Every structure is written in structure tokens, then in C-alpha cells.
Structure 1
Amino acid sequence: MATLAMPTPAPAPAPAAATSADAALLPVYRRAPMEMVGGRGIELFDADGRAYVDFTAGIAVNALGYGDAGLQAALHAAADGLLHVSNLFRTEPGETLAAKLVERSFADRVFFCNSGAEANEGAFKFARKWARLQGGPAKHEIIALRGAFHGRLFGTLAATDRPSYRVPFRPLAGGISIVERDLETIAAHLDAERVAALVVEPVQGEGGVRVLDPGFLRELRALTQARSVLLVLDEIQCGLGRTGTLFAYEQAGIEPDVMTLAKPLAGGLPMGAILVTADVAAAMQPGDHGSTFGGGPFVASVANYVVDRLSDPAMLAHVRDTGGWLGGELRELAQRSGAVRAVRGVGFLWGLDTHESAGAIVARARDLGLLLVSAGDHTLRIIPPLVATREELSRGLAILEQALRRP
């Protein structure tokens, strides 16, 4: 029998050159050259002693900035207790944290995991289990919106609208599709017999800081309820105070069926959460899902402190008031500079569409002492710690204006 000759695969592109210090790390990040060693307030310090105003907050994780005395005390107290016992046994910190999240949200039950991507993967599973009980195996599809970012695992990647992230890993998980951000198109795809859930970010962070109109969110809520489809809100980046309310959905006057949280939840420790209604919770039985580390006593102890701080009405008022001022300052800066095409945002989450490559501006800002992150090729994202004062933000904005000037 003849042997079929297999085509020779094309060689993989060479990984980015690594320094001797990071040569052991998988080269999947384009890291900035400096090494960060410390922080205070909204500043970070590198190994050479240089200070940077931080408008990235660890990609919306470090809501309380650096060196927060209460957070440090919570970490030390947590370290004196149990670090881990698994979810085979009860521990008080996770139960207390779940009760707080239930009390302060729409939810009746909470599941803890380790990251935002895991939270969204779990939410997809919960939605499919619920939908199977409602309509059988045919009711399983997940719909996401144009511009969405829900994570980089197989299910969440299929719901993430970034071709460069998706293409190398096809085939992705089936039964998940992305549709345009308009009500007519969404309505055409929300077949009650096939669709389990619509997943939506109230503010699309990675997708360019696009704030979904409250009226649009209310229409989606009404539509999903009419079609017996779950509304899953991904508040991993925009939740927990960043928009000026504890949860972004509050500003639209709606309640979802499922919500995912992560980023600032445990103050920089890895933690995610899935919040669900009693109806969704009733579909899940022992053995349906799990997490070895999720909601462990150490991270949950710290998260209890963080949630209390981010729930504080004074903190939320600060984010609303200072965030409104920040938006006005950014619009004035855009007008003065001529380098910005559009400004969008709410609270402490803003995006600036730029004529020049966002990456070039991020690099110049870093050289000048300001840390920024992009949200696409031509969008800068402004996500400072929620504790930042107007004076501190003004220092960063002055550097940003310098960085916007082409050399």
C-alpha cells in the first residue's frame, strides 16, 4: 500500500528575544523593560528607583493602589489562619464573602474560582445546564456581542471578538457566536429554542472602552426575559466600583440572571466569582462544577476586606464625582492636543481613540513616567486605582498630554 506523504509544517515564528533574567518564562507577553519592585498610592517604582504614575492599576485589579494599610493588615491576618483546605470542607471567610455579595447584589448564590476567564467558563456551563432543563439539548447556544472580550480559554475565546487571539487556536468551542451590537440583529439571533444565554459587558473594556447605553441594556433585559434566555453580565473589569456604583448594571436599573466578577475582588490575589439567581442555582447539583482553590480561606479573607472598601458609599461617591471630573479633563485634553479622535468612559474607566498607534503613545508615556495600557490598536485605556485623587490624576494627565505629542 502506498504511503501518503505528509506536508512539512511551516516553521513556527521565533519567539521574542528574552533577556537572561526572563529567559525561563514563556514569551507570550511583550513586557516593558523595567522591573517593578515597589509601590505607594498610585505610583510604582522600578529597580532603578524611578517612579511611575500608574494609570493601569494592574489592568483594573489594584483598585486600592499600592501599600494600602488596611489591605496589608488583611493579608497579614489571613496568613495567620488557614491558607487552603479545599472545598471538601467549610471555611468561614468564603461563606461570609458569599453572603456579602448576595446581600449587595441581585444574586442568591455564589461560586468562587480563580480568574475572570474561569468565571466566564463556569457561567457558560451554568447557563447550558439551566437551559437543558428548560428546553432540552437543543437549547445550548451562547451569544456574545461585537467588541466583546470574555477570556482566552476555549469557551471564552469563542466569545471574544479578537481575530488575532482566535485564529491560531481554531477550532474553538462550538455553539458560541458573536453578533453585532444592535437590538434588531440580537433579536434575530435569540431563538428561544436554541439559545441558552446572552453574555454582555456593560462596559466593553478590552474592546475599546465602549459604554453600552442603559436603555440598550434595558431592552436586552426585556428581550432575554421574553425569550427565556439568560442574561449573563461580565463585570470582570467594570464591576466592583469602577463605574461609580458597586456593580455597573445598577446604572441601567436592571438585574441579570448571572454575573461574573474577578480583577479587584481579592486585592491582587487570584479570585473570580459567579453570581446567580436561585433559578439558575437550582439547576446545579453536586459534581456539576468545581474548583480546587476557589474561595479558599486566605483569598476570601482578603476579599472580604476589599469588598467592604469598594462597597463604601464614600468610595463610590468619590469614583462618581472624580470620574466625572476626569472625563471632563480628558475631553479638554483631547481638544487641546488634536491627537485624540474620541473620548468614552464612565467612572474610573476611560478610553481615548488616537490617530497614532496606541502602542507608540504607551511607550512614550512610560519613558515620561506614566503607565498606560491600550484597548486596541488605536485606543488608550485609562484605568487608575479607585483611590486616586484629583491632584494625582492631574499629574498623570499632564504626562499624558506630553506623550500625545509626536516627536
Structure 2
Amino acid sequence: MITTAARGGRFWKAFGPGLMWAAAAVGVSHLVQSTRAGAMAGFGLAGVILIALILKYPFFEYGPRYAAATGLSLVEGYSRIGRWALWLYLAITLSTALFVQLAVVLFTAFVARLAFGLPWSIAVVAALLCAVCATLLAIGHFGVLDWIIKVVMAVLAVSTLIAAGITLPRADFSSLALLPDLGKGSAVKFAFLLALAGWMPTAIDLSVWSSLWTLAKDKLEGVRSEMDMVLLDFRIGYIGTGILAFAFLTLGATVMFGGGETFSPRGTEFSGQVVDLYTSTLGRWTAPIVLTAIVTTMFSTSLTVIDGFPRAIDRAFRTAFVDPKGTPGYAGTGRAYWVSLAALAVLTVLVLEVFPGTLTTMVDFATIVSFLTAPILGYLNLRVVTSEDVPPDLRPGRGLIALSWVGLTVLTGFALAYLVWRVI
């Protein structure tokens, strides 16, 4: 019989990758998109957020599930489906990595400049941010990432839930709907609907990162985590991101919706408006606390993104050219990790220097791209987790597989609808 203390010890050894996944998710999709959704339509987009969370859940769970079952990442899983699947994943990753990192680093740079009163350009702040993240990863590797995320997510959760809870009594739920009105004259545009769903709770690409972080956590602890503990860790992170999504939606709906105020597309003004959402609710005296919470949140998102893409790219190249089938339990990073990290950082700074653009436009573009690639990655994840590599008793149940097919159908339908809409 397993005692409570023993179960707690087993969980703590597995605890961490789920929060890292949550930290990567709770950033632009929540602070920017969920808050905009509330300000734009009240609670009219609550149904879209809920449906996205439900339909995309299986594809995210398959990352840590596959890692716990096989000791391999999803990257090796794609290779075992066929070389075409690995190269398709690598093509999607290489074509989207810069856009996603741009959106995350851009907003983080705006928030940091507001919080610390920095006189430098956004490109300079972005360069400093990338350098700090790279230094932390070089010094502490996965261990420092694991520790920082646990602290930051606790700060974010407490501050956000307090702010949303205070505004809840004055919420007007008359706008609540399962699906929004997209008719002529509606404040909600189809493109924003897809952008919201595209990164709610985040892009499906992050399922690969989750599998890699699960393996890295096992290496850090020196023991292979058990399936039930790995899934519990992930579900805590997933449920947490869902709760925070509705918390940010509530802030936007209760403070800005119906008041005639809209979010500015300019990053500096947008960042100030997000802070005002909190301070107008909790009081001006809370501004330093709020800024700390938002800065640490976006910093943790930047840290996980700056680690996640290079980690995935490194593993994809290793699988393509060195170890096609993968070595169970391998959690290292090679030269490609640092090369891609440096390349993405340099490109991010250069683009922000030459084409600073507007925050919301860049975010919407990145999220729509993620939405269009979601059915492809979702299908690959389903193929991998139901393959012969996974023992039958560790594969997802019939209900989860059925939900996967429903999700694939809906995601594919909306992706095709968007492409037709753009052509027409």
C-alpha cells in the first residue's frame, strides 16, 4: 500500500513540466488575447475559450503521455511514423518559431520598458531580454528553468485571481454566449476569433516541448516518472491555464467592456492599459505589485519560449541525422540548441529594429498561423500516441481518442473556412 507521503514524493519528482507548459501558455494568449476578448465582447467569447480548451486538450496531453510511456519525445515519435512526419514537423517549427518568439518578446519588452522606465528602444530591450534568458539557461540549464517557473506561476495565479474575484460582483453576464455573433456590425471579427482560438490555451507545438521537458525533469531527478504522476502534473497546469484565461476575460469584460474604451494596438499604450485593469480594481497602490506580476509572467513565458524552440529544433536535427529511432531517456541538448537559440534571438532583435510594427497585429498574425497548423500537429500527435511504441495500457482511452477526432474535425473545418474567407 502506497502511503500519502510516498505518493507525494513521487509527485514532486514529476512536478514541474506541467507548470512550464502553463508558463509558456499564460502569456500572450492570456494577458493579451483573453483580456482583449473581454474588452471587445464581454463574456460573449467565453464559449470560444471553453470549446478551445476542451477540443485541444488531448493533443497537449499526448506529449507528456508519450514521454512517460516510451522515454522518448514526440519528435522521435514523428520519426517513427515516417521521415515525412519528422520533416513536416521541422518545417512547421522553422517557419513559425520566429513569429511566435517575436510576439512574446515584443510584449515582454513593452511591459519591461513600462515597469522599469527604460529609455531604450524596443529592439534594445528585446536584446537585453534574450541575453538574460540565454545566460540563465547557460548557467542553470533545466534546473533554473524548473525553479523560476514554480515561483512565477504562484505569484501570477494569486494576483490575477484576486483581481478577477474583486471585479466579479459587478460583472454583467447578459453578454454570455456559447458562440459569438459574427454578423455585420459585430465587434468580433472572424480573424480575431481564430486568433483567440489559435493560442487558447497555446499553440499545439508546445506539446513537443512538454514531452522534452518531461524527459529533462526525469534526468534532473535521476528517475523515470510514472504515468499517473506525469499526467497529474500536466492536468494541474492545464486546468490552471483555463482558470486564468477566464480570469483575464473577466478583467477585460468587467473593467473595459461597454465603457467605450478599447485596447490600443501600440504596445506601450496596451501595456499601460493592462496594468490599469488591475490597479483600477485593486487600487493605485497596487501598481508596483501588478507590474511585478506581469513582468515576471511575461519573463517566464519568454524564458520557456527561448528554451522551447531551440530544444525542439535540436532534437529534430538529432533525430534526423544522428539517432532516427531515438534513445529512451535521452534528455540532452547539442550544438543545434545553442545555434538556433542565438539565431532566433538575433533575428528577433533585427526584425524589431527594422519592422517594429504594432503589438496586436503581430500577435494576431502569430496566433492565426498557429491555428492553421494545429490540425496537422494534432493529427501527428494522435498517430504517435496510438502507435505500437506505446503499450496498450498506457494509450489514451476511447473517450479521449473520440474527443481527438472531434477536435481535428473542428480545427480543420475552421482552418479551411479561414482560407476560403481570405480568398473570397
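Each reported figure results from applying straightforward, stated rules to the coordinates on display, with no laboratory input. Bear in mind the structure is a predicted one, so any value in this text is a computation, not a measurement. Cβ atoms are built from the backbone, for glycine too; each structure is taken alone.
Going by mean count of other Cβ atoms within 10 Å over residues 41-48, which of structures 1, 2 comes out largest?
Comparing 1, 2, the top value of mean count of other Cβ atoms within 10 Å over residues 41-48 belongs to 2.
As an exercise: FRET efficiency 1/(1 + (r/R0)^6) of positions 81 and 345 (r between Cβ atoms, R0 = 35 Å, to 0.05), calculated from one structure in 1, 2, equals 0.65. Which structure is it?
2
Given a computed value of 5.6 for distance in nm of label points 7 Å out along Cα→Cβ at positions 193 and 329, which structure among 1, 2 does it belong to? Computed on structure 1. 1, 2: which one has mean projected area of the Cα convex hull in nm², for residues 33-72 alone, as calculated, at 2.9? Source structure: 1. Of structures 1, 2, the largest value of relative contact order in percent (Cα under 8 Å, 6 or more apart) belongs to 2.
Tell me which structure, out of 1, 2, gives 24.6 once mean projected area of the Cα convex hull in nm² is calculated.
Source structure for this number: 1.
Looking at mean count of other Cβ atoms within 10 Å over residues 121-128 over structures 1, 2, structure 1 comes out largest.
One of 1, 2 was used to compute helix-only ellipticity at 222 nm (-39500 (n - 2.57) for each DSSP H run of 4 or more, over all residues; to 500), and the answer was -26000. Which one was it? This value belongs to structure 2.
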